[in-house]
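The following blocks contain the structures, represented as structure tokens.
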Structure P
Amino acid sequence: MDDHAQSVLQTRLTSDFPELAHLSREDLEDLLADPTYFQAIFHTLPQVKQLYQGQAELGSANESIARRNLAYQDDLYKLRSETQEAFDRAKSLEARWKEIEKEQRDVYQRFDSQFLLMRLRHATIAQDDLSEACANAFVQGSPSDPSPAPLANKDIDDFVKEFRELRKTYHKRVMWGERWAAGDVVWRDD
């Protein structure tokens, strides 16, 4: 390296690191050649000292934060456990909610308008069958009275009263079914 280049390098080095300005050219060459000497000089530089000081302060701050975090550790574990219990309870309640909703749907289904209409139709048919069975039993004679003797007025009056009530119920059900089919029956959900 020529003298001019070395001079420029030395000027630049001393302007960037004025702490090295007092070193001779031989000392600078020794500095580059000997790693131990380099380390000794390097650690005396104010920028390096400041860097190490900042690093030490950050280390202390980190230790302080770590101690604070460790102080919260038991509370956090307790909170995590409580949160897990609450989550498990919520999941259990959610499953129970679904069961109750299903039960509710099953109960409400019995009061659904289509289900009630079907029940009305079945009850109407059953009522018709019952009144016809009553009439057939009367025409064929009372099963409890096997004698072919003529029926008394009281028996006829009892039959007419019973048959009339059976048919009255049947016709009411037929009327309700017809109204329902015509759209005159409205079921409220409240």
Structure Q
Amino acid sequence: MTRTAPPARRAPQRLDRGFFDRSVHRVAPDLIGATLLVDGVGGTIVEVEAYHHTDPAAHSYIGRTPRNAVMFGPPGYAYVYRSYGIHWCVNAVCEAEGSASAVLIRAIAPTEGIETMRARRGVAADRLLCAGPGRLCEALGITRALDGAPLDAPPFVLLARRSTPEIVAGPRIGITKAADKPWRYGLKGSPFLSKPFRGA
């Protein structure tokens, strides 16, 4: 009896800048389950937040400034800013040039370069490595130096998810304006979220 070899597993598809040339509200949930790596360190995206230019909570709402200029550029680039003067946060710029909308990457499930993440973060618990945008950037070595860097070129690698995960949505975290909008998305049941979703 001849055994049939199992079908070869296809390599994950890389997400290019065209992936981000869509509504921020479509891109945000589609990033859940994707893989984000920076110089080979990273994991699976499990939590994001969408920010539209018409949204008072978006940095671009006040207009173009030196700090938020990347948001107004073409889609598919990293917008990196410092939160409260302490933590770096990384966003993916979305929609057509000039729209100034972006998705904040809030948390990932670490899978690659975990020892490097532990050394950078000074913690051993995997759950605390990337649960929150500031922790995530520290673990992946993301700083202002990557502001304006294309997300489909080194040091970034962004891979499409292999299947459609179960996604939950709810209000965004840590903002006072438009805080009721359900524009935070997460992987249901993930222990790596920055904060659990109410009722999920």
Structure R
Amino acid sequence: MSLPSIALPGQLLGPTTNFLPGPGTHIHDSQVYASVAGTVVSKPTPNAKSPPLLCISRQPRASSPGILGPSSGSGSSILPEVSSTVLARVTRLGPRFASLEILVVDDNVCNHSFPAQIRREDIRATEKDKVKVEECFRIGDVVRAEVISLGDQSNYYLSTAKNELGVVLAWGEEGRLLQLISWKEVRDPVTGRKETRKVAKPFT
């Protein structure tokens, strides 16, 4: 697997046979995971026979292709704006909305998170009256979304109504990263158990 340009907490980076864990990472089940949000940096070690050292840099940088999709090309402002594409982690679920914290804005890692909400009517473009928030998101999910309103500057409003928006990283009850298998389902790679989500394209 290729290294992502930007990582979020809990994201798998690679096996310990290929990489050594550095600052901002940790090991679980012989795999290296990101511990913080930031830019992934691979550094060679003095010993030529040792694998490279993986670190997570929290310094924001100009945008580049990554999990967000094509680069926005701005890279100048960390504040979310209307039409910004963001990565946000779900922190709380209610019957009419999901609360999130924005971690990445237009491929730039934020120095601190911004509170946000996705209202039930902004989750999908169709059959909005049938949407159930708990069937679309779970606490801890990482969601790709679009900023549709700045609200009162203390709570941004987001939308996942487009096909390319929705859950991009999800973890199961046992802590495993789930596979995105369709626009509305994820699957545990070990048990095969399926859960519902509003998944962003592409699914794999």
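Throughout, read-outs are computed from the coordinates displayed, never taken from laboratory work. Just so it is clear, the model here is predicted, and its values are computed rather than measured. Cβ atoms are built from the backbone, for glycine too; each structure is taken alone.
List of remarks:
- Identity of the structure behind 21.8 (criterion: mean count of other Cβ atoms within 10 Å over residues 30-37, calculated), options P, Q, R: Q
- Origin of the derived value -3000 (helix-only ellipticity at 222 nm (-39500 (n - 2.57) for each DSSP H run of 4 or more, over all residues; to 500); candidates P, Q, R): Q
- Computed 11.6 for distance in nm of label points 7 Å out along Cα→Cβ at positions 22 and 126 - originating structure among P, Q, R: P
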